[in-house]
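These are the structures in question, set out in turn.
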Structure P
Amino acid sequence: MILNAFRLALRQLNRNRVRTFLTSLGILIGVAAVICLVALGRGATARIQGDLQSFGNNLLFVVPGTEGPGGRGSAAPLREEDGQALAAAVNGVAAVVPTTARSLRAVRGDQSWRTNVWGASNEYFDAMNWKIAQGRDFMEGELRAGGDVCVLGATVATELFGAQSPIGEHARLDHLDCRVIAVLGAKGENAFGQDQDDLVVVPLRTMQRRIAGNRDISMLVVSARDDADTDAVKRDVEAVMRLRRHIGGGAEPDFFVRDMAEVMGILNGISVVLTGFLGAVAAISLLVGGIGIMNIMMVSVTERTREIGVRLAIGATARDVLTQFLVEAVVLAWIGGLAGVLVGIGASAIAAAGFGLPLIVDPPVIVLSFAVSGAIGIAFGFFPARRAAHLDPIDALRHE
């Protein structure tokens, strides 16, 4: 009986192809929107995770001041001795890298580019997962004496030197003339649209003595060992820094420790909520499509009243009529759902390529979207089907 109802439904829908297409369009758009938006949300989450993991999950950043805008103004800067104390006193620390940064203009001939200049040691490259694509890292004498050498990020190298190799060439950072000894491997933009390759690295002593004019440290990069508990390392780092900065247990610290694993967890949580919200918004169009199905099925019942009367008069039961119209509504919804799946996958691939995100289409989301389209066909097709089943055969036969 059900199989015969499906055949009759397909025959009836085929008679009015344009109306069938327009009616299923609402379901198509809804299913495609859900699949596409969820796929983009998953892709954005994967992109954020990849960007953060490029730094490593075992990194801690110690920064003076309090978190939020304007939080660093009144806080005393960090010192290299703070890093030495953390390396000596905290178990599980692999390395502590003092760094300081300035926004400076890099100049080479008539080419100029404003960038972030970091003063650091070779451990900075390891901690931040930077690979040297050309050249070499700093020599020990250059680190101790504050040599006039620099390592360029890929963006700065391109802006100043174009396709020419910058190794051995000179560039000026503010009033410091430095020799380029290396170019870092390109990382590209992160998920927040920031160019990770827009930087220059010089020895820490060079930054302190010849650019900043002081021994201040902007940030301590603490790399925990792979086998260490990052939460425990973070607690110990905070305890040591409180002692060094003479801050009591109940007082608000004038520094903060940012944990990359914690940041990743927060961003993942936000991404999951946004993905769910966007999917829910897209699902509203499925309801609109369901209303369209109910509307067209009501019209179909009115148009086929005489046909319904004939079927009831020759022995069809009210249940047979109910099943027939309900199957038609479900088939109509499934046509839109199947087309929506195909359109959604295609749109996801195009959008992911356009935004530079990995394509992640979840099979459970596809199955669920298709199943929901069928459920909508049942929910919104039941009332018209019930109305058709309860028509009086005599009145139906008199209908013109």
Structure Q
Amino acid sequence: MPHITVKPFNTSMLKKELYRDTKLLFKAIDLSSSDELIAVEVKSSKFLLHIKKGKESWLLKYDKVTRPLNVNLIKRAIDDISKELNLDILNSNITIHHNREKIANRYEKSIEDFINIKFPFKEVSIEVGFGSGKHILYQALNNPNELFIGIEIHTPSAKQLLRQIELKGIDNIWVINYDARLLLEMIPSNNIHKIFVHFPVPWDKKPHRRVISSSFLDESMRVLKKGGRLELRTDSNNYFWYSLNTFLDRNITAIEIQKNISLEITSKYEARWLKQEKDIYDISVTSLEKSKDRDLNFNFNFNGVRYSNSIIERVTKKPILFSDFFIHFERFYRIDKNSILIKVAFGSFNRAEQKYIYIGSEDSYYFGLNPVKSPTNYKAHLKIKEYLNG
């Protein structure tokens, strides 16, 4: 990902002003180290840059929590600031590819696009973790009247699929660079035709990171139409048995199991496994009932929360655990004498969110995007407000 290495400089030069195409909103100093964050806005996209300070050189890079999918926005911000301040650059990898900037187009969706979503297609399917995109591209080309939503947490894969969409002129794929477990909670009930989960990472040593879980199954059955299917395909024997047991634990499910069947399209990884004569397992789970509609009318505001001198000392830095969610105020950053930035993790234990909260004397808000509108996140948000209010 883009970054530059520079000689140390006086960060007081960073002011709230326009640096070419980059608007600097504020800077914040880490209260537990010498590092700093720079809040910027480029083409209506707000995100943070991170100044990581070493003894002889500093690293100016992206912040992974607020990182936009369009990497050229990050490159542009770093380039604008470094040139306007005339920083002494020791190393750089921020060459901007102007012909690729159109990648961030109408097929790239953010989490906020799914608030009160109305799909423009009658049939909608989802692929979780599409990798190279070979399967979702095949499905979209062969089903032009159906919308396919590709969810991928790996940013380079998401960018690669966006390029393929443009090259092939496909208009029935949406791409979102996010955690599928969180996004599903925002999808309206009874809307989805199929959910594909092909060759997920087995996470044998960290099973809590697996995409398949009881909660993922419940969300899948909720968003699927009656008769819709969740289709898992895996080469892992351990993942197959784990998933099958998870599916069987649900009271009302129709499960179909197949082994070593051939699909119309084969990914390069699957082709490699077939050459190695590995077994391929398929499990399909069909939704048998219509689900209740979900009310997502949550407001993630911080009405009443304002900065006070005691807030940093008052709020615990240790994780706060509840029955079905947690809160962890991880780091504190000083903006000025009347405002701070807090990095917080919260939500479900197996699909947590990370956000920054700006707290000022006149206003407080999540910097960048609001949390996913899920019941669990909303409960955590209310507790966050409670702790910040003291």
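Throughout, read-outs are computed from the coordinates displayed, never taken from laboratory work. In this text the structure is predicted, and so the values were computed from the model without any measurement. Cβ atoms are built from the backbone, for glycine too; each structure is taken alone.
Quick rundown of the values:
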quantity: With helix-only ellipticity at 222 nm (-39500 (n - 2.57) for each DSSP H run of 4 or more, over all residues; to 500) derived as -7000, matching label from P, Q; calculated: Q
quantity: Source structure (of P, Q) for FRET efficiency 1/(1 + (r/R0)^6) of positions 91 and 259 (r between Cβ atoms, R0 = 35 Å, to 0.05), computed value 0.10; calculated: Q
quantity: Per relative contact order in percent (Cα under 8 Å, 6 or more apart), the highest-valued of structures P, Q; calculated: P
quantity: Label whose coordinates, when distance in nm of label points 7 Å out along Cα→Cβ at positions 147 and 331 is calculated, return 8.0 (choices P, Q); calculated: P
quantity: Structure (P, Q) behind the derived value 4, 20, 28, 25, 16, 6, 0 of P(r) over Cα pairs in 10 Å bins from 0, in percent; calculated: Q
